[in-house]
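Each structure below appears as structure tokens.
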Structure I
Amino acid sequence: MTVRKRALGSDLNKVDAHVIQPEEYEEIPELTDEDFDRAEFSIGDVVIRPGNPPLNLPGRRGRPPMHNPKRQVTLRLDPDVVERFRATGRGWQSRINIALRTYLDKQP
């Protein structure tokens with residue numbers, strides 16, 4: 001069986017050969033007491049004190065937490081209804097939500 005390696009699109013040998021220059025250290029911000037207060041402390045794989053990262057930390061992955069998050073549900077719709085909404089492009093599920101909300105707003 002042959003193993004296929006995925007191309008990363010970067011030259012890892014060039015990255016490995018790079019030597020950090022003194023001026024590159026100037027780009028790194030100095031750590032503050034707040035940074036250490038948020039840090040997770042561990043010895044080996046044992047976490048001594050869990051970290052407490054801020055919610056607005058730059059580079060945090062994913063969407064920010066919502067105060068009123070939407071719920072995922074399973075809903076059976078007629079195929080023609082789904083296709084017409086999908087034909088409107090990206091955001092079609094949100095448009096279904098808007099259509100349902102508009103209908104509910106008209107109800108007594």
Structure II
Amino acid sequence: MPHTVILNLTPHVVRLNSGHEFKPHGTVARVSVDHAFYNFLDYQGIDCPLFIAAYGKVVGLPDEQEGVWYIVSSMVVEASKGRYDLLVPATGHRTAVRDANGQVYSVPGFVLN
């Protein structure tokens with residue numbers, strides 16, 4: 001694999017189970033989203049607003065560059081079909097480590113797009 005640089009385009013430190021950390025690069029890749037009001041859901045006498053989400057373009061994702069991998073969310077990968085330089089932390093892997101609150105602390109590696 002010719003890629004030699006890994007840039008973390010998430011807002012969080014991504015930590016591998018080995019202890020290596022990828023600090024946020026500064027730019028965050030996201031999928032734009034607009035919410036349109038749909039209706040109210042009556043929940044035990046309380047009106048809970050319901051919205052429909054319309055997902056748009058990916059923002060903050062640089063063009064492909066020779067030798068560079070980008071760590072992004074799975075949502076960014078889904079919206080970026082045809083990109084083969086995107087990595088997603090393997091948070092669902094059985095060896096992902098969680099803290100006392102159930103939050104992912106570290107992952108064994110990445111899921112390749």
Structure III
Amino acid sequence: MIIIATPLGVGGLLAIAFLGLLFALFSRRLSSVTRMTNYHRWFLVAAVFVILAAMSQVIRSTAALAPSGVAPPVLLEPWFSLVSFHIPLAIGITIDLVLVWYYWGWILKEKIK
């Protein structure tokens with residue numbers, strides 16, 4: 001049985017990229033009010049990495065569902081998955097995490113006090 005919804009799993013990755021863009025907008029406003037250093041442009045870089053991983057997920061899942069011999073076999077290699085999906089996703093999420101902690105970590109500090 002072939003699962004046709006495999007390429008649709010990219011929706012979660014696109015949601016992460018959208019959240020990164022939302023954090024970019026909110027952090028830009030916060031940095032203009034509080035006169036923080038402008039690092040909010042790095043959210044856009046992180047979103048590009050996540051979108052690159054999403055595109056890789058679509059290509060790899062489509063290649064996995066294609067009949068044998070149609071898709072290039074390099075698309076199904078583990079190293080291709082590492083280079084085109086896992087590493088860009090890890091870079092994008094790490095940049096997002098560091099920047100969110102930088103801009104919005106004060107909320108947790110206020111809650112603890």
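Read-outs throughout are calculated quantities, based only on the coordinates presented, and are distinct from any laboratory measurement. Being a predicted model, the structure only gives us computed values, none of them experimental.
Here are some notes:
- Computed -9500 for helix-only ellipticity at 222 nm (-39500 (n - 2.57) for each DSSP H run of 4 or more, over all residues; to 500) - originating structure among I, II, III: I
- With mean projected area of the Cα convex hull in nm² derived as 9.8, matching label from I, II, III: II
- Structures compared: I, II, III; top value of relative contact order in percent (Cα under 8 Å, 6 or more apart), i.e. the largest, recorded for III.
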